[in-house]
Structure 1
Amino acid sequence: MALALTLAILIAARIEAEFWSTILEGVSSSRLFLPVVTLFSVLTATFFKVKDAVVNAGNFTGQCLLYVFFASAGASSPPLIHAFTNDANLLYFASTMFAVHLLAVGVMFSSPEMLVASNAGVGGPATAAAFAKAKNWRELVAPAILVGNLGNACGTFIAIIFAQLVN
């Protein structure tokens, strides 16, 4: 049932993206597909009550696919030494950004909620949920996933709009 629901969302998003690409001239349906499927997924998760068995099946499948994603991302990235030798400016920027972030969150705002929200903002919903679970903050696992997914959903739309403005 989880797979059927996923396929239904994907098919509906493809149809909707095709529809809007005919209305919005110059915007291909492939560029609209990601925001539309994101919107449909968020709406489905928000407004439709599904059985616990479907949620558990979706959770298990999602975890398996997340492991595949992390493995493929790690396999396709260059060795870490390239970060130190090829682009020192990028390394300096990222190091400074994360150091200031960790200092602000770790010293000034060290409540569990702020730590999990920070992790959701930097690492996304998967790492934030894993962090909350590892710290035994069970009441923060669901908010970590929701905040991370909301950030990804909003960030997707903002990035697409910004890319259109820049082009």
Structure 2
Amino acid sequence: MQNKLLLSYTVLLASASTALPAWAAEVQLSLELPRLNVAEYHRPYVAIWAERAGEPATSLAVWYDQKKANNAGAKWLPDMRQWWRKSGRDLSMPMDGVSGATRPVGEHKVDLSKSLGRLPAGKYELVVEVAREGGGREVQRLALQLPIASASQVSVQGEHELGALSLSVKP
């Protein structure tokens, strides 16, 4: 009986691990939140997701004000309009492993290796959307091919709410 149970568990574990690909790659996103010269500065909300033509978007990170009582910070999430329409309205926030607190001005590194390692092979766009209360919105896109065959780096420059963005990949 114990051997049958062990065999069943092993088969179940093996099938679960082959159901989703696991790319052994390092994927780092570097994004800059610039200092803005405004009368009343609010830290921006940031959504990072991967999308592929014809498929639902996969939320990778959402930074918002989690310290407000009764999750009141979530009421501003729809201001990140593209993310909200693609996947945000279907999620319950806070979301373990995805949501986090807003970040201050400066450069921030986001390790996406584990999150992207669960996606099937294909051509993706990594999308970063920023919205700030009393401020503007901005969306930037970076191309990404999975699985990762060779080391590369893709960079774009934000226009106002975002500074430099850089996606660095290594197999």
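Any read-out appearing in this document is the output of simple, stated calculations on the displayed coordinates, not a laboratory observation. Everything numeric in this text was worked out from a predicted model, so none of it was measured. Cβ atoms are built from the backbone, for glycine too; each structure is taken alone.
List of remarks:
- Of the structures 1, 2, the one that -27000 was derived from, the read-out being helix-only ellipticity at 222 nm (-39500 (n - 2.57) for each DSSP H run of 4 or more, over all residues; to 500): 1
- For -0.77, -0.86 (log10 I(q)/I(0) by the Debye sum over Cα atoms at q = 0.14, 0.15 Å⁻¹, calculated) the corresponding structure among 1, 2: 2
- Structure (1, 2) behind the derived value 2.5 of distance in nm of label points 7 Å out along Cα→Cβ at positions 76 and 92: 2
- For relative contact order in percent (Cα under 8 Å, 6 or more apart) computed as 15, the structure of 1, 2 it came from: 1
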